[in-house]
Every structure is written in structure tokens, then in C-alpha cells.
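Just below sit the structures, each encoded as C-alpha cells.
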Structure 1
Amino acid sequence: MKDSFNQSVRPINISQTAAYDAGLRSYMLSIYNYMGAALVITGIVAMLASNSQVFLNAMYIIEGSAIKGMKPLAWLVMLAPLGFAMALGLGMQRMSLAATQASFWAFAFVMGLSLSSIFLTYTGTSVARVFFITAATFGSMSIYGYTTKRDLSGFGSFLMMGVIGLVIASLVNIFLQSSALQFALSVVGVLVFTGLTAYDTQKLKHIYYEMTAEGDRMAKTIIMGALTLYIDFINIFMSLINLLGDKRQ
């Protein structure tokens, strides 16, 4: 998902004009606006889906108020966001701007469906608390990535190796169902995606400096930037809810 941004970056050592700085701020603000709107869509869809008995019965094996298992549709919904993200990452250049935007909003919608179980597993208070902790963590690291003079590109390969390790270990744990491994994955997930937030923010900033295109190409780059930071945010949230969330009795 992040491979679409594997462009070489280098420290910027040129004097910035006021107009160029204004353009950079507008570019980053557009990325955050897209990301924020996607998070709102995801949250609303997740809450509505968690309160729809028809949806829950189609997705899960439920006994009383507890989820005891997943039906085939649940696996499809869980994997759908990955499909949308891959389609955007691999096919964005061939898509029209309208198709890119539609895929991005569809991704946020389907992600909401896949996260609906959170509201059944954890109390609403703890979900809200973890969300604000995630927002504070993400915001702090994104500001750091935007303002630091340190070149973070050297951390990219290391962090991506961490992501690959997390994916493999998570797949293994589907079969092992180890609570100890899940705890370790959550801790590592917080560290890796917190680091990626700073790294990706700086990378998006450098991409702006290196781009000369306007119009649809710039708009697509903004959408992909929003997707990248959105994925970082969601993964920090999921890791923290596993660590700090209060489960329903």
C-alpha cells in the first residue's frame, strides 16, 4: 500500500518563497482534509453497522450479545479495504480523478464496515478515549515529520520491514489465537505506525517539492497522501484499542 510512494527523497536545502510555502501548506491541508473526512465516514459507518442487527447477523455468529465466530461475508468485508488500497496504489495512474476519489471514499466506507465489531467488543467510552489518544499521537508525530530538519528517509526500509513482519505474524496468529502474541503485535504496531506517521508526512512534503504537475495529477497525489496517513492512523488506533480498550462484559 505504501509502495506507491517509494520515491527517492532528499533533504531540501533551498530558500523557500512565501508563495511556495503557501502552496505546500495548501497541499498538506488538502491531504489532512481528505484523511479527516475519510475517518468521519469510517466512524459513522462503523457505528451504524454495529447497531444493525441485519448486518451483524449476516457477518457474525452471535450468541447473546457476544460474537462467537465469523461468517464468510465477514472475511470478504475484512479483506475488501486491502483490495481498494491495492487498486488505488497500483492503478491510480490509469484511473480518472473521479474514479480515484470514488475508490478512496469506498475504501473508507468498507473500512467502517470491517471495524464495526470494535463497538461490540469494547465499551463506547474506551473507544472514544483511545481515539483521542490516537489523534494526539498521530498529530504529534505528523507535526514532527513536517517540521523536523532531520532526514527520516533512512528509517523507511526498517519501518516497512516492521510492517511486513506484523502482517505475517498477524496471519499466523489467526490460527494460533495467542493473547501473548497479540499483545506483542499491538505494542510493535504502535511503534511502527507511529514512526511511519512521521516518515510518511516528511515524504509527502518532499514529494510536493519534487512535483511540477498540477491539476488531476496533483489531486491524485493528494488522495494517495491522505490514504497513506489514514492507514497509519487506523493502524495506530487498532493497536492501541487492543492494548487500552475496555472489553464489554
Structure 2
Amino acid sequence: MKKIIVIPARLSSSRLPNKVLLDLKGKTILQRVYEQCKKVSGANVFIATDSSKVKTSCLEYTQNVIMTSVEHKSGTDRITEAVRELDYESIINVQGDEPFINPLLIEKLFKLLEDKKVKVATVVERLLSSDELYDPNVVKVVKDLEDNALYFSRSCIPYIRDKSQLLSDQKKFFDSTRFYKHVGIYGYKKDFLTKYPTLVNSSLEDMEMLEQLRILESGFKIKILDTKFKSLGIDTDDDYQKALKLIADDI
């Protein structure tokens, strides 16, 4: 199976402008994402951007930079354009703000895509705190008994009707109740990705600002991979400060 990884990268983030070019101990966030992806065996890695400033920065460490339109609403839209001329069978979309993404997790997602029934896949991690549960920057996921996504939301899902246990003993509540948060990585088969531009714009996607809802609303399944690998997507300045501490402690 011919494998590629594409990292969509833009500067116009509303919550943390220019975040992919912010410094993490001498390297940009985007460079650290790229270097993690390069550790994946047998996969070529590309960066897709609409910014000449991002391209100039990337060329300091790779020539695999693809310029795309400034009109794209989501990373998947950008990737769809970027891969038109590339030869591949499966593709992993790693967000440009995931500098701690584990290469073994990417390899597991590629492995999942070898299943003929799986056209789209993504990753979730167990959610273990009320701060994350009610944080709109943390995307929550509910899934069915066959590990297919039912819905993604910035709100708390499923809704907690009786909050008494959460309020009295948070640890016990999260030990006995499963909530999941989304990790910023997607896998696609080529035959699905070529169809993606024809999908009808999604009202759910527009409301939640979550691109994966277009896929669900169009009737496609998204297979879920549950992971214990810890990552940190950088969406806000608070996330960035956490990342600075992690990089100082661990690298």
C-alpha cells in the first residue's frame, strides 16, 4: 500500500494566529510535526499550505511543500487539492498543530486503513477531566458498538443528566464513565478522498466548525481508533504554554 502523510498548515487561526510558526525550543511547531511524521516507516510526508511565509519556513528543512488555494474551509479540503498529482493508496492527515503526535499512532492508523471496509478513520483518547469535558476547544466524540463515530461536538456529549457523582467525586465518575476526545489525525483511502469535493456542504459542519461532520452527514462511516498515546493539539495560548513546558521537560 502506497502511503503518504500530508500536514495542512495555515496562518489564519482565529484562536492563536500564526501558531504553526511559533517557536518550540528552536523549531517551529510545524517543523516538529513534520519531524514526528518523518519517523513513520514507509510513508512520504508533505506539507500543504496557502501561505508563502509558511512555505519559506518549511523550505529550510524540506522540499515537500505544496501550495494550495486560500479558499479552503478545512484541512481536508486543502489536502484534497494537494494530493491530486501524487501517487498513493492511503493518506494520513496530521494537523499542523500536533507537535507531539506519536509516530506509532500514525502507523496504527495506516494499519487500520488496510481493512477493505474502512474508508475513513480517526483517533480518540479517553477524556478524564471536567475541564476538558466542558472546554469547547476540546472536541468530544461518541461512537457505536462497532467503533464507528456517531457524532463529534464541541459540547459535552453524551449529556450528563445527573451530575451528582461528577460533583461529588470526579475521579470515580470518569473511572466509571467513558468520554472521548478527538485527536487531530485522520486517515483516508484514495477512493474516498477523490469523492470528498463532491460532498454537499454540511450545516452541522458550519455550526460546530468541525469538518468531519460533513462526512457523517453525507452518510459515510468514520472508523474510530482508541489510543492511550498522549498528545497535545495547540489551539490556544494556554495550549502553547503547556507545549513550551513539555518541550522543555522532555526534549
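Nothing in this text is a laboratory measurement; each read-out follows from the coordinates by a stated rule. Predicted, not measured: the structure shown is a model, and the values here were computed from it. Cβ atoms are built from the backbone, for glycine too; each structure is taken alone.
Each of the structures 1, 2 was assessed by relative contact order in percent (Cα under 8 Å, 6 or more apart); the largest value belongs to 1. Among candidates 1, 2, the computation of log10 I(q)/I(0) by the Debye sum over Cα atoms at q = 0.20, 0.22 Å⁻¹, for residues 87-174 alone that gave -1.11, -1.23 used structure 2.
With helix-only ellipticity at 222 nm (-39500 (n - 2.57) for each DSSP H run of 4 or more, over all residues; to 500) coming out at -8000, pick the structure among 1, 2 it was computed from. Derived from the structure labelled 2. With mean count of other Cβ atoms within 10 Å over residues 23-30 computed over the structures 1, 2, the top value is the one for 2, the highest of the group.
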